[in-house]
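Student: Once you scroll down, you'll see the structures, which are given as structure tokens.
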Structure I
Amino acid sequence: MCRRSLALFNANVVTLNPAQPRAQAILVRDGKIASVGTDKEVSMHVDRDTKIIDVEKRTVIPGLVDCHVHMVGFGRTLETLDLKDAKSIKELQRRLRRYAEDNPQTGWIHGRGWDQEKLSEKRFPTRWDLDKAVADKPVFLLRVCGHVGVANSKALQLAAITKTTRIKDGEVDLDEVSGEPSGILREGAMRLIQKSVPKRSLKELEKCCILACRKAVEAGLTGVHWILDSEEEVKVLHSLERNGKLPLRIYLGIPVELMDKVNSESSTECFSSSMLKIGFVKILADGSLGGRTAALEKPYADDPETRGMMLYTQKKLDAAILRAHQSGLQVAVHAIGDRALRAVLQAYSKALKSFPRKDHRHRVEHCSVMNSNLLKRMKHLGLLASVQPHFVVSDFWTADRLGRSRARWAYPFRSLLRSGIIVISGSDCPVEDINPLLGLWAAVDRKSFPEEGLTVEEALKTYTANAAYASFDENKKGTIEVDKIADLTVLSDDPFTAKPSDIRKITVEMTIVGGRVVYSKKRMAD
């Protein structure tokens, strides 16, 4: 990737390599780390073709990796209606109306980010709320979690959703008075809307991917575990990789519905470079805590009439995980509630007994609500925990949702580590901000149940060394040492010496992928 060698001097290098924890300088040659040491030691290996950068005592860490991100969804939110800071349904209506006026050429209006817990009305918006703002165009607005959405009457009409519509893995909410659809669609019911929306062209999809990648490297990410939304993304990513337009490394998460298409022999040939790699098969077992669709063993504390929903029966979940396991790929199953996690662990156990595989490195995505027994079973099965640290900040209502005793076992980061489970971190963007430093801060400066917080080193490893292990790359990256790939993130300050509350204020100065500077906040002295 890099024809010219690169040297970083006058740096505070945090290597995460126990044999050499700190250093001053790094030399990169042919995309790999050639030397790590003091300025004097590294300068001995510099030649006239080396590009020299004075880092000005900034902190250099191994390249950060987001282990759970929906990049196309992220790219789309950058171009559509953002409702994350909406404080009332009236404000949502005003912004929706203004968006329609400012974008008259738009057919369908899409938006994302509303959270009923932040709305003054403390309820979900309905079709009739949306109709008051925009009635002549179809509108669909996703809740921040992405597991619940609200459609206006025009969108419901185009999707042929009526009071008799039934979905096995989702729900169409009906108004208590009229018996008609309220516009609220949960889980699989949202597919009916998605099928009615005209597909984006490959050119539009490419623009979306490029925009998301640009924002990712600006956030200091050198790699992402990219969860696919569609088969078309594969074509776009392959084209970008082939033309040298990917600024960061991509480890693909393939929805189980697309597994056969993407993992075909012809497709696999497209993923032979170090920039684009087939990773894991993604399966959704339940929904979200925010939308009360996560499957719990006991009812929600703030809504005793529901325990959430499983998106598979146990039999079908067993079959889906076994099939993905037998494919030879890593398997990653979304399980937020403890009932869902119990079912997932049972399915993993059956799959491993019937078809043993060493070093499978299968994952559980989120594993948000746990208990000591589930922890032991996860460890016994050799599963990785893929968590999203910033959830502890965004889900400020967790104690109300679960009750105090269950909330104690929500996002149990330290308990996972103490149990010997390898923990990796991501943002679940666009659910959360893609900035990994916000996740690092949330894991370290934890306010709710601080006993589950992590040290800076522990949290940083979940984005670096552990992330490399999760993609079977621990011998290639994740730490700063000779012969490893030169994926580096340069920070304005040292998270190890900063006050925990100030970690979120740290900025990214430079992102380096394979020895190539793919983002720089400002030009540093050569």
Structure II
Amino acid sequence: MKITVKGIGAKTLDGPISLQELAKEYQDNFSSPITAAVVDNNLRELTYVLDNDATVEFLDMSSEVGMSIYLRSLVFLFVKACYDIFPDCKVLVEHSLGDGLYCEIVREEPLSEDDVGTIENRMRQLVEKDIPIKKNKIPLKEAMALFQKAGMEDKVRVLRHRKSDFLNVYEMDGTYDYFYGYMLPSTGYLKWFGLKFYLPGIILQHPNRSNPTQIAEYHEQPKLASIFRESDRWAHILGIPDVGALNEHIISGKSGDVIRVAEALHEKKIAQIADAIANERERLRIILIAGPSSSGKTTFAQRLIVQLRVNGLRPISISLDDYYLDRDKTPLGKDGKPDFEALEAIDLRLFNQHLAMLIQGKEVIVPRFNFHTGKREYGDTPTRIEKDQPIIIEGIHGLNERLTASIPKEKKFKIYVSALTQLGIDSHNRISTTDTRLLRRMVRDSWSRSTDAKKTISVWPKVLQGAEANIFPYQEEADVMFNSALVYEIAVLKKYAEPLLKKISPQDPEYIKAKHLLKFLEYFEPIEDERDIPSTSIIREFIGGCSFYC
């Protein structure tokens, strides 16, 4: 049996071998622990046994997939420790916050700092024992009965709509749980973590890909925490805490109600932001809107304009996307490929020239970037503003001071927009915000930018790197944050995304991500009838039918 380890070499073996055993021989070639492998372009857990010729690519914690497996296993360790200390508690894994995961423990007594220390000590005991994390394939009905008995109604809800007759259930020292994705072989791998008491819950601190063998330093993010609390309130108003509850609304014919209330919550929030700007109309000159790719910034900006007009203001909108350099002039990244996420991909000289002219009351021909041809285009209609007209600037670099360095800070109002997914698959399986944005972008790219899903997935890592460098460092500087996620949106995106993802073949490097997304979409019942989705909805920016020409 010949095993070729990608980038390292090949060896011949007499018999079967697990990836875990094989990884031990090659661990010295990696800077962090190996957590999984790609075998003949299929992602496999370390417990997978090789029994034929194969090409293996090991993944360590510095990779996206490798780190996600570590974090998923760490969540199971945390849940297990909580159940050991508080047998009747309910554990909620909510969202990312401050380079950690915010979690809550629901029980009769309020959580204390001593409780947090006790849970962390129990986690370390379980790591020291190196307890196996076993995967058991059991009949779906048996799994549902198991979770029903354990009081995990959220898992029962989502599993009612599962198409397969079997389910992979993981076990850790007698505790059973279901997780969306692969796990590590044992608790001994989970050496890097910490718990921080964060009233009323806990921050589960963990490493990140840039420094995978060290706990990331905690950074306070009060504004982001506030917007997540608001999202929790919205979920309560909608009565949809998880995917199972959403599916029940869709199947019972209540999707229209969900859409209308979710859209009304968005409209109310945008109106509140507009009111805050109108109250400061004498000093504000520039409204900056920033956020990562596919956050819905364009539609948000247009809806904000409408609400500002209700308040008697007459703003104009400028999109940074329209000031992209022609593609043949885009700066190159460290990998030698065009870096579309860099601030330098914007024609800063032209942008600042136009901005200065507009503020001085002069006419400007604002360009429009053609994503099909990769070039800027100019029309014949000039733009001119009056002194009482604020300028709305929308784009991923909107909060970067380098963009508008000549404008005093007191004349700017900064808005951070992001799709902060507000529901989970269940209490222990949160939905990745980046996956939601990737689905949005994939669907939009297919019809508006002549780009297939394979291409969108291939450039996505660079998009994420751009967000890490150019957007996230500035988010807490925003005056206000807007969560553009819609609780129902993935049920709408599903029917558009699935055909695109299925076109990616098993031989393509993007196949692993496509398979991951297809599995994720299986949890959702589709919303076929879109009549209740208004033409001004954020989601229209991605599926089409947007009345703002976005």
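Here, each number is a calculation from the coordinates, and none is a lab measurement. Note that this is a predicted model, so its numbers are computed, not measured. Cβ atoms are built from the backbone, for glycine too; each structure is taken alone.
Student: So if we calculate Cα Rg over 2.2 N^0.38 Å, for residues 161-224 alone for every structure here (I, II), which label has the highest result?
Tutor: Details: I: 1.69; II: 1.51.
Top value of Cα Rg over 2.2 N^0.38 Å, for residues 161-224 alone, among I, II, belongs to structure I.
Student: Out of I, II, which structure matches 20.2 when mean projected area of the Cα convex hull in nm², for residues 129-368 alone is calculated?
Tutor: II
Student: From I, II, which structure was helix-only ellipticity at 222 nm (-39500 (n - 2.57) for each DSSP H run of 4 or more, over all residues; to 500) = -12000 calculated on?
Tutor: Checking each candidate, the match is II.
Student: For P(r) over Cα pairs in 5 Å bins from 0, in percent, for residues 33-112 alone, the calculated result is 3, 10, 14, 13, 9, 6, 7, 7, 9, 8, 7, 7, 2, 0, so let me know which of I, II that is.
Tutor: Considering all the candidates, the number was obtained from I.
Student: Let me ask something additional. Given 0.98 as the derived value for Cα Rg over 2.2 N^0.38 Å, which of the supplied structures I, II does it correspond to?
Tutor: Only structure I yields this read-out.
Student: Out of I, II, which has the highest value for FRET efficiency 1/(1 + (r/R0)^6) of positions 169 and 289 (r between Cβ atoms, R0 = 25 Å, to 0.05)? Could the numbers behind the result be given before it?
Tutor: Working: I: 0.90; II: 0.05.
Once FRET efficiency 1/(1 + (r/R0)^6) of positions 169 and 289 (r between Cβ atoms, R0 = 25 Å, to 0.05) is tallied for I, II, the winner is I.
Student: Further, regarding this structure: Consider the structures I, II: one of them gives 15.0 for mean count of other Cβ atoms within 10 Å over residues 145-152 as calculated from the coordinates. Say which.
Tutor: Of the structures listed, the value fits II.
Student: Can you tell which of I, II yields -0.61, -1.02 when log10 I(q)/I(0) by the Debye sum over Cα atoms at q = 0.11, 0.16 Å⁻¹, for residues 233-408 alone is derived from it?
Tutor: II
Student: Once relative contact order in percent (Cα under 8 Å, 6 or more apart) is calculated for every structure in I, II, which label goes with the largest value?
Tutor: Across I, II, relative contact order in percent (Cα under 8 Å, 6 or more apart) peaks for I.
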